[in-house]
Structure 1
Amino acid sequence: MKLLINVQDRKIPVYFTKFSDKAMNLLTQTLNRKLVSGKKAVKLCLDTLISIEIIDNEAILHAFNEQDTVALSLY
């Protein structure tokens, strides 16, 4: 399934196999926290973010440059 969320005033597709309100809430909280206090690598990934894939309890943030792709634990 696919859902669009707003990240830094851009619509980013979020792909997942099973929808979970808890996972989506944790994803938005984590992204907001990383935008403010994240490390340089995570902020670079968020600046060039093209899509997010949720697999179980991980969010894989896909960036334009494959080397900038980051996996974040949601739980």
Structure 2
Amino acid sequence: MGHALTGFMHATDRLRFVFGPATRLDADSPVLHKHDQFEQASDEDLSHFVVETDSEGHHYAVRREELDKQG
């Protein structure tokens, strides 16, 4: 386990020189969401689904059309 962790740390250290250091943002600052065309398209696609929860607490998505057929 120690060798794998050391190898991973060396690899990420070398990648730092390619991609630059990790960005360290203020964790308390709010996340800014861009309401661009891609996000609007994603919201439209996801609006056709409903999240259901079964008796064991598992979450899954169901198409609204399927619920309309059942109910």
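Laboratory data are not the source of any read-out in this text; all were calculated from the coordinates shown. What you see is a predicted model; the values in this text were computed from it and never measured. Cβ atoms are built from the backbone, for glycine too; each structure is taken alone.
Can you say which of 1, 2 returns 17.5 when Kirkwood radius over Cα pairs in Å is computed?
Matching structure: 2.
Given that distance in nm of label points 7 Å out along Cα→Cβ at positions 2 and 18, derived from a single structure, equals 2.3, which label among 1, 2 identifies that structure?
Among 1, 2, the structure yielding 2.3 for distance in nm of label points 7 Å out along Cα→Cβ at positions 2 and 18 is 1.
Match the computed value -10500 of helix-only ellipticity at 222 nm (-39500 (n - 2.57) for each DSSP H run of 4 or more, over all residues; to 500) to one of the structures 1, 2, and report its label.
It was calculated from structure 1.
Give the label, chosen from 1, 2, of the structure having the highest value of relative contact order in percent (Cα under 8 Å, 6 or more apart).
When relative contact order in percent (Cα under 8 Å, 6 or more apart) is computed for each of 1, 2, structure 1 gives the biggest number.
With mean count of other Cβ atoms within 10 Å over residues 10-17 computed per structure, which member of 1, 2 shows the largest figure?
1
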